[in-house]
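Since every read-out is calculated from the coordinates, none of them should be taken as a lab result. Everything numeric in this text was worked out from a predicted model, so none of it was measured. Cβ atoms are built from the backbone, for glycine too; each structure is taken alone.
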Structure 1
Amino acid sequence: MKPAPTWTCIAGCGACCRLDPELRQEALAALDAEQRRQYLAMVGADGWCRHYDTGGRRCRVYDGRPDFCRVSSLMGLFGAEGQAADALAIACCKQQIRSEYGGRGRVMRRFLRAIHRP
């Protein structure tokens, strides 16, 4: 039997940094009022996080990013733990990657390889 996939972030993706509130209603709904205020303040005119370097595909404040930018914290806001959190994070990442880069692109292929590594 194959082991269940395990969520992991991949470098050079950043699909979750597309914060456009019109596209991220579920995430916004999970945040408290202060987190929502902070989230909305981070949204740039193009819908991407102001701290995301779109050219280099990296976060400029990664070590100091808010809790809601950390997948483990975000999954907790949705009440998911353990394998359920992994499954939810994987589903969310797939959706975001598909939306930003396409479902058959290089980023999706790299993500799928990463989550299936032993």
Structure 2
Amino acid sequence: MNVHTAIGAGALESTYDACMFYELNAAGLHVEHQVRLPLVYKQIQLPVAYRVDFIVENCLIVEIKCVEKLLSVHLAQVLSYLRLSDLRLGLLINFNVPHLRQGIRRVINGPESEL
């Protein structure tokens, strides 16, 4: 929320990314930034098939966007990250909205009761 309040909508995704990294670290959270996720397809190992924006406290994926509106492909992207990382919970955050609460989507890999 601090990042969106300070910068507002309309900045580049890389700007929000850098500011989020700062804020998460300042909050004392364990944060992995731009995490590479491998993919194995048949006999082919792709060591950097995907790159996750943030993994927070080894349990939450945070993927940020700066788009006109979130699409189903954005949700599918986060679900893929969750499956490949064996994590259960993700946040998809679109900073290109008037109020940040309109841009936050919770994404769950599996039944909510297992969180």
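Between 1, 2, which one scores greatest on distance in nm of label points 7 Å out along Cα→Cβ at positions 48 and 96?
Once distance in nm of label points 7 Å out along Cα→Cβ at positions 48 and 96 is worked out for each structure, 2 has the highest.
For Cα extents along the principal axes in Å, the calculated result is 46, 29, 28, so let me know which of 1, 2 that is.
The structure behind it is 2.
Looking at structures 1, 2, which one was helix-only ellipticity at 222 nm (-39500 (n - 2.57) for each DSSP H run of 4 or more, over all residues; to 500) calculated from, given that it came out as -13500?
1
Please state which of the structures 1, 2 yields 23 when relative contact order in percent (Cα under 8 Å, 6 or more apart) is computed from it.
2
Tell me which structure, out of 1, 2, gives 41, 30, 14 once Cα extents along the principal axes in Å, for residues 24-71 alone is calculated.
2
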